[in-house]
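These are the structures in question, set out in turn.
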Structure 1
Amino acid sequence: MIKKLLLLTILMISCYFSNAQNVGSSPEYIKALTAGWKGERFPDGRPKVSDAILARLKKISIEEAWGVLKNKGFLNQFEGDWTIIQPDEPMTGRVVTAQYMPLRPDLEKQVKEQGKVENRSQKGGTNSWPIDMLIAGDVYVADGYGKIADGTLIGDNLGNSIYTKSKNGVIFYGSVRDQEGLTEIKGFNGWIKGSDPSFIFQMMLTSINAPIRVGRATVLPGDVVLAKKYGVIFIPAYLVEELVLTSEVTALRDQFGHQRLKEKKYLAGQIDSEWSEEIKKDFLGWLNNFPGKLPMSREELDKYLNDRNY
């Protein structure tokens, strides 16, 4: 009888915890969200986009990236109008998401209890939990629902921790405190909606690595972000390699076109419309004598040009 009661108790506890809403999304859920990605993944389930692709992405313009996503049907991936800590330093990385909401005591209690189950730190505020998960190449992206006063998600202490772990920075649809101190962290960058000297108040973390909204954009954990002084674009991981290569070829086309227009070899209408066979042949010759190093391998470029009508 005692054994039966013990088994029943264990079963009830197991059912309770299995039905509890996780704070951090499971690897299985993240894999389902990012099912288009067929490559290697991190233990948390996020796509492991290569550092080489992240480095190449940094040189892509916002307009080029937006154009590729638009042609793929992704029309809600851009957000502008930011305060930027280091405006002339672009940032790319793999997204870790966090959702914040106005504080509701009963929900906050459940989040903290679930945090214990997930072995999350019980010291300090829950706004440190996403930071604890960061690894090199990550970008911490949070929806702070635009709250400025009393909505400061980090100060310079947490900023130092973020940079130590990720070698990157943050994108907050919300605010920070001690912006001056954050500016002094070498290598750290941030896209924020404002700053305020107040501490975070009447605000709670509700999820980590779940879908969030950042202004006009819908963001998934494992997205790749391109952040520049002209705005921020969130890119599905499975599209990023194609986006980079397409954008690089577009930039080469533009460079070729600008040069030929300056040389008065072609009219603007010829360059700004579908190219004739003569211009295509000229472009290929120009590529063969490209003055400098191409951003992609020649094999990548040749395959791209063979597969597409440029």
Structure 2
Amino acid sequence: MLHLVEALGINARVILPSPAPENLSWFDGAERLEVFSADLLNDVEGAACIIVLDLNARSRLRDLGEAISRSGATVINIDHHTHPEDFAHVAWIDTDACSTCSMVANLARHAGVRHASMAMCLYTGIMTDTGSFRFPRTTADVHRTVADLLDQGADPVMAFERVMNQGSVLRARLLGEALRSMELHADGRLCMMILRRTTLQEYNCTSDDTEGFVHHTLSLAGVDMGVLIIELEHEIKCSFRSKGAVYVRDLAARYGGGGHVYAAGARISARPLDDVISDVRAAAIEQLRSQSH
């Protein structure tokens, strides 16, 4: 979006609620990403227009969301998640879209903007949000959009290599611990994976290093729902995945989170890890029993 609006002659900045993952630092323009702090409060509140991308609730931006609520700016929300909250002056929500990046790519095409750096960012976003083009919303239109991004200069080999193949040996060992923690419940329909904070510390890893781990829960025959629970310093991160007739968005919402019907997440504070594990396990089993195969 930064490349797009600047190509249209608009001065823009990108402010994030938390640091971007390290494996995205190679993008052209990544050095301009700013993480919200009190020093940026006046800049946010004094903006003329704020575009909120890829989320359906302002509360998920935490302190940045509070600053946006006090701003006099026109707020635009572009998103593809279900159950969006009404917090923007202009909302473009397409729950059938595979990703917000595909929506921005279509916006750029209609605006007549073609830009190699922008195309690289958008291609990578579509690639990751579609699980490398294997999730249900990967339509023929998605591939046509991707083809146009390749024509603009996006490099699919580089995108996959930089995002997927740059893990450390410690991350690989952490994955081994995550796989070792797998437990099956509900007659093999639920697979749970647990990572404690002490394990992350042992391998000198952060939650960013666990990106993609949860997908392994669905790689087992007979599993319809997978859950990854990660103990962090001040909260517990839960990632939910499912397939077929099993949906996890409402399960995540039960814990204050959200997302897609097949991929969602939540963060839980002020509760012991073992209590969260027991609670989430019971809720997941209950949901599996209430939904058909």
### Query
For mean count of other Cβ atoms within 10 Å over residues 51-58, which of 1, 2 scores largest?
2
### Query
Comparing relative contact order in percent (Cα under 8 Å, 6 or more apart) across structures 1, 2, which is largest?
1
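Comparing percent of Cα pairs over 32 Å apart across 1, 2, which is largest? Show your work: numbers first, answer last.
Numbers: 1: 38; 2: 28.
Top value of percent of Cα pairs over 32 Å apart goes to structure 1.
Readers should treat all values here as calculations from the given coordinates under stated rules, not as data from a laboratory. Note that the structure is predicted; figures quoted are calculated from it, not measured. Cβ atoms are built from the backbone, for glycine too; each structure is taken alone.
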